[in-house]
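Please treat every number below as a calculation from the coordinates, not as lab data. These figures come from a predicted structure and were not determined experimentally. Cβ atoms are built from the backbone, for glycine too; each structure is taken alone.
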Structure 1
Amino acid sequence: MNIGIVCYPTYGGSGVVATELAKGLANRGHNLHILSYARPARLDSLRTDITFHEVDLSSYPLFEYPPYELALANKMVDLIKYAKLDILHVHYAIPHATSAYLARQIVNSDSCKVPVITTLHGTDITLVGSNPTYKQIVEFSINQSDGVTAVSDYLKEETYKLFDIDKEIKVIPNFIDLERFKRSKKEHFKKAICPNDEKVVVHVSNFREVKRVTDVIEAFDQILKNDVPAKLLMVGDGPDRAKAEQKCRDLKMCEHVRFLGKQEQVEEVLSIADLFMIPSGSETFGLAALEAMSCSVPVISSDVGGLPEVNIHNETGCVCKLADVKCMGRCATKILKDEKLHKKMAKAARKRAEVFEVDKIVSIYEEYYLEIKAGM
């Protein structure tokens with residue numbers, strides 16, 4: 001099949017999943033066309049079966065902001081006509097599903113009926129979509145799609161709750177490359193950070209307010225107060241980094257915390273981790289948690305969104321109420337002090353990650369494409 005995939009090019013979950021899905025489909029013999037305003041971060045190698053199409057954002061004196069939705073729709077029309085797309089798969093409801101509807105209306109003919117599949121990832125529904133400013137257009141665009149998927153049961157239910165959707169939403173979870181995200185020997189790296197064999201706690205995020213990075217610092221402080229020699233590695237960057245650094249100073253624990261900034265090869269950091277913390281206030285799936293679990297790292301997470309669907313309480317780690325740093329600290333201490341429990345949870349975490357193995361999930365998408373195409 002000739003498949004068009006539309007995504008944002010950023011490091012966020014939707015861009016990563018869309019790009020990795022394209023790679024997985026290409027590996028199965030399909031021809032992929034990726035559309036975005038910049039080359040996606042994970043599209044990092046030259047392939048003859050994946051073509052990147054940059055959406056031109058030419059500036060016009062009339063517009064304060066270039067009309068991306070229209071430029072994207074125009075590029076979609078081009079691909080539908082000349083690349084002879086069999087499927088157009090858009091990630092994120094707005095503006096991608098809206099542009100897809102417009103493109104199909106322009107092309108509209110019996111010889112060019114291309115199914116549009118919209119995958120909902122999170123903030124397109126829970127944040128942006130629920131804003132009254134966008135509600136009607138998001139609702140319309142989803143209902144005009146031929147197929148709709150969501151990355152978790154939580155997101156599916158939230159979509160039905162927030163919008164009047166008459167389409168069946170199929171849950172297809174995010175996925176993981178088990179070969180890339182697996183524990184590897186990094187003793188030299190760990191020894192450099194932990195010269196006295198301290199435990200390693202890791203957090204990875206974009207340091208936005210919703211990630212609650214100061215909760216990580218406070219929970220880690222509980223670990224230290226419970227006499228567990230440990231180091232905390234904060235991976236990523238963003239607007240709340242300064243708050244996290246100040247919290248370290250306030251608690252007088254800066255010598256135990258390292259801010260590593262953004263890291264391309266996050267699996268190398270996860271390979272020396274003993275525990276992963278993700279206390280987010282909103283996560284529709286929890287891809288960072290899954291990456292840690294795939295590296296055999298038990299997870300301490302909040303109970304919001306899709307996180308409990310990924311991290312199983314008392315099996316792959318612990319799930320605590322949102323903002324309950326005492327619970328997180330208590331659970332972390334228990335896991336880090338009990339070697340037998342830690343080993344059991346680390347093994348269970350990797351086994352749980354295998355459920356989301358990339359080929360399994362790509363196969364589900366492939367079958368869904370054929371199902372929707374057959375129903376046209």
Structure 2
Amino acid sequence: MAEIVLESLAHSYSASPQHRHDYAIRKMTHTWRNGGAYALLGPSGCGKSTMLNIISGLLIPSEGKVIFDKQDVSQMAPQERNIAQVFQFPVVYDTMTVYDNLAFPLRNMKTPEAKVRSRVSEVAELLELNTVLDKRASNLTADEKQKVSMGRGLVREDVSAILFDEPLTVIDPHLKWKLRRKLRQIHEQFHITMIYVTHDQLEAATFAEEIAVMYDGAIVQFGSPRELFERPNHTFVGFFIGSPGMNLLPVSRTSDGNVQFEDTAITLTQSQRDALAATESQNVKVGIRPEFIHVWQEKRPDSWEVPVQYVEDLGTYKIVTVQFGSEPIKLRIAEEAPVPKEFAHISFPAQWLKLYIDEYLIGEPQDADATGGQDAD
């Protein structure tokens with residue numbers, strides 16, 4: 001197990017990068033603490049797999065260092081880093097039995113056969129592969145092959161970290177939840193540093209203690225699933241996390257230190273007004289999650305009347321789309337709550353209304369601690 005530090009790390013596939021958009025990974029410093037269960041979450045093309053391959057040694061970074069337990073491993077080959085990696089598609093030896101596939105990494109290290117049997121049996125039980133240990137891997141289903149591939153990554157006890165690159169892509173949906181629980185169980189039992197790459201926020205939230213959200217080659221927020229939901233540090237995090245994502249409205253400043261969206265005045269907290277006054281940027285947005293918008297049955301002095309566009313009944317809750325000026329926004333309403341018909345009366349509670357300058361959250365306590373990695377651009 002290892003603490004993994006990415007120090008002033010950047011990577012470009014271009015031979016002579018000139019601009020920030022030439023970088024797949026923009027310069028950052030980030031720490032994965034020893035023994036943690038982490039997710040690296042983001043859309044396709046944001047740099048997740050590039051970062052994972054740099055950690056494993058499949059890629060040498062253009063700039064900066066990769067440090068395992070205070071040792072610079074940036075130029076070391078993958079086998080020298082003592083890393084196990086599980087890829088998106090199964091990596092198994094089809095001509096071998098399941099048992100021999102699981103045993104292979106241990107036998108390759110000259111592990112005594114008694115220890116091989118013990119460890120293979122333990123991992124096979126965890127992944128429910130006991131009944132197919134004597135089968136050739138070529139006769140397995142895609143689900144079973146991926147479980148074997150995961151088992152090959154888990155069978156060694158001495159690894160510095162296990163890296164998972166979207167390992168459940170080929171798994172049937174009904175088995176994904178079960179396998180995520182298995183991985184959590186394995187982590188809790190062995191406390192191995194695990195980094196799990198995914199584009200699925202549900203996978204990230206159910207597996208990880210902390211999530212690093214990547215966007216445009218940078219980690220824009222690092223925190224618990226609750227922190228990402230309640231206090232998104234970047235507009236992308238607000239949009240990407242949640243179903244549906246955060247409502248974001250472009251606003252302009254007013255003379256009293258507040259903001260307005262089109263003709264609608266929106267009152268900020270004092271800390272938000274102070275933060276707004278400290279910057280001259282005109283890229284200002286407010287955001288609020290659909291769950292946190294108050295919906296009233298009658299008009300109130302602090303509410304706005306908005307026309308209802310349509311209602312989506314999702315069983316345990318409903319998503320109501322209303323027209324707020326020129327922008328459609330989403331409201332999330334509990335199953336038992338009354339649903340507005342033609343018009344809704346809404347307000348934005350101050351504690352849940354977030355202010356963003358140049359896409360980053362401001363006006364909140366402890367702003368400096370909002371991200372785990374700092375983007376040097």
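When you work out mean count of other Cβ atoms within 10 Å over residues 22-29 for each of the structures 1, 2, which one comes out largest?
Details: 1: 17.5; 2: 20.9.
Top value of mean count of other Cβ atoms within 10 Å over residues 22-29, among 1, 2, belongs to structure 2.
The value 2, 9, 18, 23, 22, 15, 7, 2, 1, 1, 0, 0 for P(r) over Cα pairs in 5 Å bins from 0, in percent, for residues 166-333 alone was derived from one model only; which of 1, 2 is it? Intermediate values should be presented prior to the final figure.
Details: 1: 2, 9, 18, 23, 22, 15, 7, 2, 1, 1, 0, 0; 2: 1, 7, 13, 15, 16, 15, 12, 8, 6, 5, 2, 0.
Checking each candidate, the match is 1.
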> Of structures 1, 2, which gives 11.9 when mean count of other Cβ atoms within 10 Å over residues 190-197 is computed from the coordinates?
Replying inline: 1
>> Given -12500 as the derived value for helix-only ellipticity at 222 nm (-39500 (n - 2.57) for each DSSP H run of 4 or more, over all residues; to 500), which of the supplied structures 1, 2 does it correspond to?
In response: 1
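Can you spot which of 1, 2 the value 40, 27, 11 was calculated from, given it is Cα extents along the principal axes in Å, for residues 30-85 alone? Write out the running numbers ahead of the final one.
On the way: 1: 40, 27, 11; 2: 30, 26, 21.
Of the structures listed, the value fits 1.
Among the shown structures 1, 2, from which was the value 18 of relative contact order in percent (Cα under 8 Å, 6 or more apart) calculated? Could the numbers behind the result be given before it?
Working: 1: 14; 2: 18.
Value 18 for relative contact order in percent (Cα under 8 Å, 6 or more apart) corresponds to 2 out of 1, 2.
Hey, FRET efficiency 1/(1 + (r/R0)^6) of positions 158 and 278 (r between Cβ atoms, R0 = 30 Å, to 0.05) derived from one of 1, 2 reads 0.95; which structure? Please list the in-between numbers first.
On the way: 1: 0.95; 2: 0.05.
Corresponding structure: 1.
For semi-axes √(5λ) of the Cα gyration tensor in Å, the calculated result is 40, 21, 19, so let me know which of 1, 2 that is.
On the way: 1: 40, 21, 19; 2: 45, 26, 15.
Value 40, 21, 19 for semi-axes √(5λ) of the Cα gyration tensor in Å corresponds to 1 out of 1, 2.
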> Can you tell which of 1, 2 yields 0.8 when distance in nm of label points 7 Å out along Cα→Cβ at positions 126 and 302 is derived from it?
Replying inline: 1
